[in-house]
Structure I
């Protein structure tokens, strides 16, 4: 398992004073109230940024990070993921997983055919959607529901899915 977990992605700036707009990748966006800092990866290295202020909109978390004091500074962070170390992770209930643990899993159907790797996770509504990239770089989208996802084995690095008629 990874040492760091993704908790959001910087999607834009807000205002002129260096605030960033974050799309939360956690079911509990209010967790940002409890965080003193986050990590942002750049050039393969994670750098710690202290959080000075947190506010919320309907879909986004607005963060003011220490030493990011202008829109130009904030622009440089767009597109980057925010991480926390696993020791700062929230408790999950049974059958809940961190996105960072799901992304990269190999996916097989119930007949043991390899479908690809989970590349991205989306939260468009009532359930998440897993984007799988196959060996030919094609995208397969599957809903993260019990009728489809039959097994997740984080230690083994794989997921078993039952493809419902019309899914692919």
Structure II
């Protein structure tokens, strides 16, 4: 049986330190709103969109507001800094951790929008084989397999009268 565990990646800086370094290279500073945002985003690993993040921040940060423009601007900066990855799913931008997180792929349920992460050594070998056959040097990839998750596949189908005959 294959191991689809994502594993871990060692990093020398925290996401906050890495972002501060990135901002300094751009002549910008880390604000309190950015700190709140980064703390919240990197507290746990979840896929999210900007609106989810804005809703969560408004519920969890009593008295400490992060403006909508700051959320959108900071998400763009976090992608540019290599801390987050952005994916387009169902017409919306979805974000996930990139820094300190291993290369992996996704299964996307088109009904409930669940994202399932996986890593497959067999797929990586196939990727290298195909690239080698074409003299192509791989620098990365993103694979999103669309379909129905196990829960959505189990939804009971209503029996039609003609099915009872």
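Since every read-out is calculated from the coordinates, none of them should be taken as a lab result. Quantities reported herein were computed from a predicted structural model and do not represent experimental measurements. Cβ atoms are built from the backbone, for glycine too; each structure is taken alone.
A value of 1.00 was derived for FRET efficiency 1/(1 + (r/R0)^6) of positions 80 and 120 (r between Cβ atoms, R0 = 35 Å, to 0.05); which structure in I, II was it taken from? For FRET efficiency 1/(1 + (r/R0)^6) of positions 80 and 120 (r between Cβ atoms, R0 = 35 Å, to 0.05), the value 1.00 is produced by structure I. Here Rg and Dmax of the Cα atoms in Å, for residues 96-151 alone was calculated and came to 13.5, 41; which of the structures I, II was it taken from? Structure of origin is II.
Please state which of the structures I, II yields 20 when relative contact order in percent (Cα under 8 Å, 6 or more apart) is computed from it. The read-out was computed on structure I. Set I, II, criterion distance in nm of label points 7 Å out along Cα→Cβ at positions 128 and 144: the highest-scoring structure is II. Figure out for me which of the structures I, II the number 8, 29, 30, 19, 9, 4, 1, 0 belongs to, where P(r) over Cα pairs in 10 Å bins from 0, in percent was derived from the coordinates. The read-out was computed on structure II. Given a value of -1000 for helix-only ellipticity at 222 nm (-39500 (n - 2.57) for each DSSP H run of 4 or more, over all residues; to 500), calculated from one of I, II, which structure does it belong to? This value belongs to structure I.
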